[in-house]
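So, here's a batch of structures to check.
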Structure P
Amino acid sequence: MTRIIGLEQIKRALDPARVIQALEEGFVDYSEGRVIVPPVGHLCFKEPPGDCHIKYGYVSGAHHFVIKVATGFYRNPEAGLPSSNGLMLVFSRETGQPEAILLDEGWLTDTRTAAAGAIAAKYLGPRKPKRIGIVGTGTQARMQLDWLRYVTDCREAMVWGRDGEKAELLRRDMKDSGYFIGIAENIEELCARSDLIVTTTPSREPLIFAHHIRPGTHITAVGADGSGKQELDSSVFGRADICVVDSLTQCREYGDSSRALQDGVIPEERLIELGRLIRDSNLRRCDPGQITIADLTGVAVQDICIATLVLNSATAD
């Protein structure tokens with residue numbers, strides 16, 4: 001019988017430390033060719049603006065395969081609805097029978113994205129960042145900041161968004177989170193005062209340029225997860241010492257790094273997959289003055305890992 005697992009049970013099933021460990025192992029498996037991940041299915045809508053991603057695959061030798069559907073409709077908050085939603089389907093690898101429907105309402109996608117941001121900061125960020133800068137004011141802005149607590153002791157943060165009221169709301173919402181959060185008047189101020197920056201917007205034009213970045217800065221970009229989106233200007237990649245992507249295959253087609261490749265700013269050989277970086281310490285930051293980038297477009301292996309954690313925990317219960 002197919003199990004239906006709701007959001008509250010899903011939230012109880014996940015331990016942050018186990019999520020981070022599972023995703024790290026998943027990224028390594030992916031980079032070492034042990035994960036079957038077909039091309040991403042993508043639907044783009046203009047009016048109202050939104051998109052739908054379909055990601056799926058399995059790890060060689062695993063008992064399950066996973067299909068994830070995630071949507072993002074950016075005017076939903078105006079109607080009192082969340083901007084993101086979705087679900088995950090877990091099937092038996094041996095029989096093809098559906099074993100579980102995870103009605104996560106997009107929460108698992110947001111969680112695995114935030115956890116991946118934490119992993120990128122763990123392996124690429126400054127050892128002791130002075131201030132975390134968050135570009136954006138939505139759900140992912142909050143979750144990235146929340147998950148960074150598991151990999152760094154830094155509790156000084158700054159946020160910037162196009163809507164100052166939303167930035168203030170984020171600051172108020174997270175006043176009990178342990179962070180001391182300031183609001184930047186502009187991107188220039190945020191970049192000047194932060195050395196661990198996370199961009200979380202659906203922007204379709206670059207927000208950060210090379211001249212904004214100071215030595216020693218790390219940037220994790222998670223917003224450009226589909227065609228036409230861009231948060232980092234190509235010049236940022238030209239200035240970076242280390243450029244990391246979650247998937248070379250995906251980042252050839254979209255993500256901020258795809259623009260840098262198309263513009264001829266960097267050759268593809270400059271891009272290092274996150275799984276390789278986790279496995280090989282020689283690829284990581286070796287000088288505190290280095291500028292580093294992680295371009296995260298979201299890979300199906302993340303969905304496979306987090307769905308498997310949920311299913312195993314629910315089965316144990």
Structure Q
Amino acid sequence: MSASGAILVTGAHGCIGAWVVREVLERGRDVIAFDLPGDGHRLRLVLDEDQLAGLRIVEGDITDLPAVERVLEAHDVTAVIHLAALQVPFCRADPPLGGLVNVVGTINVFEAAHRSSGRVGKVVYASSIAAYDAIEAGAPAAARMVGLPSTIYGVTKRANEGTAHVYWLDHGVASIGLRPHTVFGPGRDQGLTSSPTVAMLAAAAGVPHHIPYGGRAQLQYAPEVARAFVAAAESAHRGASVHNLAGHVVSMEEIVASIERAAPSAAGTITYDADTILPFPEEVDAGSLDEVIDRVPGVPFDQAVGDAVERFRDLLARGLVRAPAAADR
């Protein structure tokens with residue numbers, strides 16, 4: 001991939017998208033932020049004023065193939081980090097729209113890359129832990145792909161992994177898919193697994209919060225997730241591979257304890273539903289990603305949570321986020 005070209009980030013208004021934009025800018029690369037028209041409030045949570053002022057934002061719809069082709073051509077894009085998608089609750093509420101955005105939108109990215117005649121050298125895309133088989137109650141929480149996912153969202157993400165494979169076989173479009181598990185940090189304000197982040201915001205604001213599930217999960221701090229996506233886009237990897245992301249495997253009890261250490265005044269105000277378990281594997285092996293990128297070791301979990309809470313305190317003071325309302329708890 002040419003280091004002189006731009007990186008296109010689809011879904012730049014999302015949590016991971018905003019942090020990816022920041023990471024690309026901090027590496028001194030040109031970045032194009034592509035998303036539907038919107039206020040871009042998550043970008044304002046993570047970018048400074050100079051970064052925001054110089055950011056090139058292109059409004060467009062990922063389901064519009066000509067629009068995707070135009071942005072690749074107009075801005076000398078040499079790699080795409082494709083993050084645009086509808087998350088679990090939105091796919092559940094409107095499955096046809098979820099399929100259109102998540103599946104057709106991803107096909108459009110690969111097709112536009114193919115039509116670029118080799119100028120786009122890499123597509124890095126977000127798959128998900130939800131692509132794995134559903135975890136049945138009482139069954140071992142192993143990561144397997146011999147059955148079916150538990151959600152429409154998970155089905156769309158598994159389909160995208162197949163799309164990437166076929167575009168490499170048929171057209172030589174190189175790709176790397178990354179499967180986040182439970183991403184946390186500023187900007188993570190929607191989706192099935194966003195509640196731990198909302199709890200961190202609540203602790204920073206001094207209000208109670210109830211997390212509607214328990215169990216164990218593999219938590220990944222948003223800046224570190226962004227670093228992995230950008231490193232994948234800049235790698236020399238060829239082929240179509242899919243990898244899990246490393247993270248901190250912690251119980252909900254440990255998550256709450258870490259939040260309380262970061263905000264001692266929140267002790268006893270963060271609760272969770274221990275009887276409800278997410279239908280995803282609790283943890284996955286991320287070793288294969290080390291064969292593709294030089295992974296920078298992440299910070300300890302307590303340090304990441306402490307950083308997130310401190311960022312929320314600053315954002316609250318500047319009026320860029322608000323305390324969770326009673327209906328959010």
- [ ] Give the label, chosen from P, Q, of the structure having the highest value of distance in nm of label points 7 Å out along Cα→Cβ at positions 32 and 56.
- [x] P
Task: distance in nm of label points 7 Å out along Cα→Cβ at positions 128 and 232 - structure with the largest value, from P, Q - done: P
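No value in this document is a laboratory result; all are computed from the given coordinates. As the structure is a prediction and not an experimental result, all values here were calculated from the model. Cβ atoms are built from the backbone, for glycine too; each structure is taken alone.
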